[in-house]
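Please find the structures below.
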Structure P
Amino acid sequence: MLNKYKQLIIRIIAFSTSTLAGFVVDMVVLWIFSRFVLNGTYAGQFIFSNLISFECAVLANFACAYFFVWRDRISQRSVKSFFRHYLGYNLSSTGGYFIQQGAILLFSWWFGWDVLICKIPALCISGGINFALNEWVVFRKKTPIQEEPKEEQDDATSGQ
């Protein structure tokens, strides 16, 4: 039981570290796209650059998760497995993104805090939900399929 909690704590630390790496990717790609590539329009600078940087961060985070954080949960490595897990990871990350945005708006409305201050607890909330989704849905531990015991068949020729 203690080993189970120790493994979970190690996984949380590894997930947090990979999330920091994704944050750096997000900020660098956002800076490049918003300043140099898509800087001509508001939509390009604030919407499309943010979307591209978010997806790059998701891909970087997923690579860390797939190859390091939850590597023991991948039973068969293949292109199909990679993209199947990536789809689930991307969906959970997108959901986490919307939860984060909602939390930022809620804290801003409720407390009147600046967006940067609101982002700190919002990241904690969305990060916790994202970790839980990855631990128990995207990279869930597969339980071995157990065969049901065969019951003896009673046929008409036996028994009397």
Structure Q
Amino acid sequence: MKKIVVVNSSPRANGNCDLLCTEFIRGASANPENTIVRVNLKDENFDFYREEQTEDDADRLAREMQDSNVVVLATPVYFYTMSGMMKTFLDRMTPYFESFDGTDFIFFLTAAINRSEMETAVESLGGFTDSVPNSRVVRVVYGSNVLHHGDIVSHPAYREVYQLGLDIE
């Protein structure tokens, strides 16, 4: 049994990144023992990281992630890096990153650009996971060259995330 948290930073419902998350969850749900929590950052209320701040949804989400085995970080790539929502969310995890000790991370990326141009985004996400003790990035899924809404459905990444979900034990 695995607890899986899927963090989607796409601003579009049913956009390419959102569709990858849905397909992954469909695969992971095939194992009834998996617990899956889906987070759509566009629906959450959180602010930038500050030294002193009031608790908000980012703190609640950090607690949700603390006892997970797998965290999926899904982001569209804008200007060669992760979405602003994802960056702000990861910044907000600063006080918590040690409590994610031993977590496996998976990255889903979608963009209108080539895979090689998406590597900067992977490095940026890795800046977060490198700070988490004993964590590892077990897979990066590239939904490259997907310009229009729904293009991902005919992309190999769509089948890849479903199989990845099925394979989580």
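Values quoted throughout were computed directly from the atomic coordinates according to the rules given, and no laboratory measurement underlies them. Please read these numbers as outputs of a predicted model, since none were measured by experiment. Cβ atoms are built from the backbone, for glycine too; each structure is taken alone.
A value of 22.4, 91 was derived for Rg and Dmax of the Cα atoms in Å; which structure in P, Q was it taken from?
Answer by label: P.
Can you spot which of P, Q the value 9.0 was calculated from, given it is mean count of other Cβ atoms within 10 Å over residues 48-55?
Corresponding structure: Q.
If helix-only ellipticity at 222 nm (-39500 (n - 2.57) for each DSSP H run of 4 or more, over all residues; to 500) is calculated from each of P, Q, which structure is the one that comes out at -22000? Working shown, then result.
On the way: P: -22000; Q: -10000.
Computing helix-only ellipticity at 222 nm (-39500 (n - 2.57) for each DSSP H run of 4 or more, over all residues; to 500) on every structure in P, Q gives -22000 only for P.
Check the numbers for relative contact order in percent (Cα under 8 Å, 6 or more apart) across P, Q and tell me which is largest.
On the way: P: 19; Q: 30.
For this comparison of relative contact order in percent (Cα under 8 Å, 6 or more apart), the top structure is Q.
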